[in-house]
Structure I
Amino acid sequence: MTREADPAVDDEARLSILQIGTQFNLGGIPRHMIGLTRALRDQGHEITLAGNSGTWCGPDSDPSFLELPIRYVASEGGALHKRIVHLAVSVHRLRRWLKRHPVDLIHAHESAPALVAMLARIGHRVPVAVTYHGAEPERVLTFSRTARKCDLVITPSHRSAEDLATTGGVPRERLQVIGLGLDPAPEDSPEEIAALRAKLLGDGERLIVTVARLAHQKGIEILIDCVARLKETHPGYRFILVGTGPLGCQYKALAREKGVLSHLNFVGRTERVHLYLRAADLFLLTSRWEALPFTIAEAFQAGTPAVATACSGVVELIDDAVGAVVPVGDIPAICDAVARVLGDEERRAAMADAALARSREDRFDPDYIRKQFETAYRRLIAAERLQHQ
């Protein structure tokens, strides 16, 4: 269905790539972009990052960073006329930059960066690739209207690729599935893990962790409803929510209203995600939509089984060997799956071993993924040059 990278393409030429995103604060997309940039730079390629600077990347940490107000081209920009102004500013600034810094390829991440890239490249013979990182089902068609004008559409999930083809009408020959590489998990001492677990568990018996942005996509209110239900049936369960986001205050207020703050701990942002995952008995993700979540693969690196909602690539990561997949928004099913995994320690331990083994598969190897991107880039650049010979 989708194209795989062609290993026969073996050009050692140094590449110049512009990667454009919306923002570089929290989230899987900027993490993916930064990780891919680091891997490609290590191979000698010239990679420039662009978008709204943030906590994770900007001119202060990366002198070549190109500041573009793309975050406000998307829905965060507010009223349509304001978004159009930010679009015009982004396109103008990028066109000026491209005149001074010709690149071999622009790789946009999501639709707003892709739109900016396509308008800015007018008059420049530079191909544009776009990565689809997942969206609510009703937005697939909206994304695809932009994606169909790009030269290559990349997604980490086979299910997402099928959605783009069947619902969005993206030509299958322009679709390619490339996974998400994970850096090796940092080391955490058994003493640190035990200390954190004891602190978070308190007088509880089982520890369930969620790592997610506090945003609508992640279904945090669904998680809160699950905590309220399990508080009654399994009072020894303790839930930890790692992450920050635009709806943080709203979700804390909801948790307070539901009376679950004794069982749900909002710990905020951390640089040591794996430490929290290792301290937990189970990872839980209640998202409304995903493509291929980083956090599930990181849970596997920590040897932690996972229960998650069945959106797109989630079902490509989780099966009965490593956890459970449940319907989106189905609170009874989510609670039953959590209780089922935690109710059988021998089975849970076997899942933990299987999860750790799965994390070592090639599809999570950053070097393997980097080579796939390199090959896809080279093929696209070669096709563009051939077309204009």
Structure II
Amino acid sequence: MSRKLRMGMIGGGTGSFIGDVHRKAASIDGMIELVCGAFSSNAEKSKVSGRALFLPEERCYGNFEEMILKEKQLPEDERMDFVAIVTPNHMHFPPAKMALEHGFHVVCDKPMTLTLDEAFELEKIVERSGKLFALTHNYTGHPMVKQAKALVAQGDLGTIRKIQVQYLQGWLSTALEKTDHKQASWRVDPKKSGIGGALGDIGTHAENLVEYITGLKIDELAADLGRFGDGRILDDDGNVLIRMNNGAKGTMSFSQVALGEENNLAIRVYGDKGSLEWHQENPNELITRWLGSSKKTFTPQSSDLYPEALKASRIPAGHPEGYLEAFATIYKNFATHLLAVLYDQNVEIPDYPTVKDGVRGMQFIYASVESDKNNASWTKLN
């Protein structure tokens, strides 16, 4: 690598939680630097945010259209290499489309788009442009999630029979959206969130983790969605039965009204030779159980990890690796791929979520909403 990659950011201004996470994660491995941004739909707020991040005044833009057009006009050795989109859902597709069509690579938050039609269109745009697109399903970046995926892929667990996944939060147990709480307000608004509430916000993480670890696809589902918050249009709770494309069965539970829960994402995968269990709130341990043998717990420092897990671990034994490091793995793998493209180098394509994962997430949302409307009837994802 002869230089750092230059990142532009759309959204993520002062007071943003996820924008700061992206900036910190992108910087962890020293491969990326922030050079410009359109940090708010309000031009003055955007420029104030840029100044607070010590960016040059001329690289703090009033909106994403201005940023993309002006960055395109800069010399190739100065302009941004890619853009990170960290806005609410309704503002994912427009800047992603424009950036790709103007020759910029894209990293985007999930769910990928506001609608399924937008997801299909964005997939075509990515293919036409030849540019890279990464989706920040950050939990796939944990070393023990990589180990779980490798255990399944290598056949260690045998044929997968059963899957249980949950993502439980309690932060919307009260009507925060009625108190000018920014993060709550847009998430309960279908014009900004799309047709899924908790379903899109955290249910897609559960769906993605299932398909990522098992290598299988959800073929059909039966969803029962709840709306417990007073006056809420979108779901804030849900239970889903899933059938995988190999015949395996599964259950999924997600909620943002599970009082007392913080970020209780957990998955269990059962095969005919062994099983595994991983909890996001204790991410450094992967519990496995084996037919005719004892329980074994993997950690990032275990001596018998698969290479995929070893590559994702950065910290000496006994030190916790968590949320930021998992996010950073997505950025590191994307950056490794992008540098190979920019310098015309051959490289085995690193493991990170792509536009196809984004389409799967939107198909999951739409199938779940359709199933719920029909009294939890079985509904195909495609």
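When mean count of other Cβ atoms within 10 Å over residues 17-24 is calculated, the result is 25.1; to which of the structures I, II does this value belong?
Matching structure: I.
Work out the source of -10500 here, i.e. which of I, II gives that when helix-only ellipticity at 222 nm (-39500 (n - 2.57) for each DSSP H run of 4 or more, over all residues; to 500) is computed.
II
Where is relative contact order in percent (Cα under 8 Å, 6 or more apart) largest, in which of I, II?
Across I, II, relative contact order in percent (Cα under 8 Å, 6 or more apart) peaks for II.
Hey, distance in nm of label points 7 Å out along Cα→Cβ at positions 49 and 201 derived from one of I, II reads 1.9; which structure?
Comparing all candidates, it corresponds to II.
Using Cα Rg over 2.2 N^0.38 Å, for residues 153-264 alone as the calculated read-out, with 1.45 as its value, let me know the right label among I, II.
I
None of the figures in this text is laboratory data; all of them are computed from the coordinates on show. Everything numeric in this text was worked out from a predicted model, so none of it was measured. Cβ atoms are built from the backbone, for glycine too; each structure is taken alone.
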